[in-house]
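Below are structures written as structure tokens.
Just so it is clear, none of the values below were taken in a lab; they were calculated from the coordinates. Just so it is clear, the structure is predicted and the values come from calculations on it, not from any experiment. Cβ atoms are built from the backbone, for glycine too; each structure is taken alone.
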Structure P
Amino acid sequence: MSFREENYNIMLAELLADKGLRALGEVILRGKGRPTPDVLIELNGIRIILEGKKAGAWEELVRNCEKRLDENLCDLCVMVEYAKVNLSGKLSPSQLDIKDAILKGRFNVGFMSYVERANLDRWIGKPFRPEVYRNVGFDELVRTL
């Protein structure tokens, strides 16, 4: 049995909210084309969009974050790839099983801000590629945010 990405994203938002962050999953924003960030977080007046994808979709995460920043929807975009979120061994998983899998899961995480989108790479001489932090646990993700 597999689950839609939205299910993971909403559960991740709920778990982040449990840790004290103002997080909302799969929210529909007003505006042109009605964008739907995976997780919207407001932290000290900074609008953060967290984009989450299943394993193997890192390049799509990068494109999504570039688009969110270019559309001026956030100040910081966080890429979270659900690298090792394991639900195997469950014949009939529930939301609690998904919650447990995310809490015990490992993620690949990257960050992108409007500074990276300002075409500063022309001064550096090479295109910007976000650094990937691999094998990050849930608690480390929360601390980083």
Structure Q
Amino acid sequence: MVNLGLNNDHRRQLVSEGGITTILRAMKAHPLDREVQFRAIFALINLVTDAGGNLQVDTRHRTQEPLAHSVTNVIIETADRFMHDVCICNRACMVIYNLSFDSFNLHFMRHKIKPLLEEMQCVHSQDTTISTIIHSTLKRLEMQ
């Protein structure tokens, strides 16, 4: 799914056929498997937004938890569990960054994500990529 998600047509099809939900199920079923978590997060980077930065997950369901919130919650769990794994944290930051493009997510994310990003920034203060992504995401969260 990581590579298929790079193509807009494949990405749309994967999302419309429940690819994100399938990824989340795999992450929940194998919470301690680093490789499952790493590949799943990597795929989510490509699936939650299209090439233009438009969110691919519907955030406006009123009868159930929006898919973007489900993604955020699973990312938080994984990042907490693998906080010292620079590769997982890097990709988790990218998913969070991509989800923050939708203003509907910002209120939810502000309360759920900000503490996680601040902790990641402390743990990975020497990683310029993570620091840059976190800085950009926190700036977006503060703007709204």
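If relative contact order in percent (Cα under 8 Å, 6 or more apart) computes to 17, which of P, Q did it come from? This figure was derived from P. Could you tell me which structure in P, Q was used to calculate distance in nm of label points 7 Å out along Cα→Cβ at positions 117 and 133 as 1.2? Source structure: Q. For which of the structures P, Q does the calculation of helix-only ellipticity at 222 nm (-39500 (n - 2.57) for each DSSP H run of 4 or more, over all residues; to 500) return -9500? That value comes from structure P. Could you tell me which structure in P, Q was used to calculate P(r) over Cα pairs in 10 Å bins from 0, in percent as 11, 42, 33, 11, 2, 0? Attributed to the structure labelled P.
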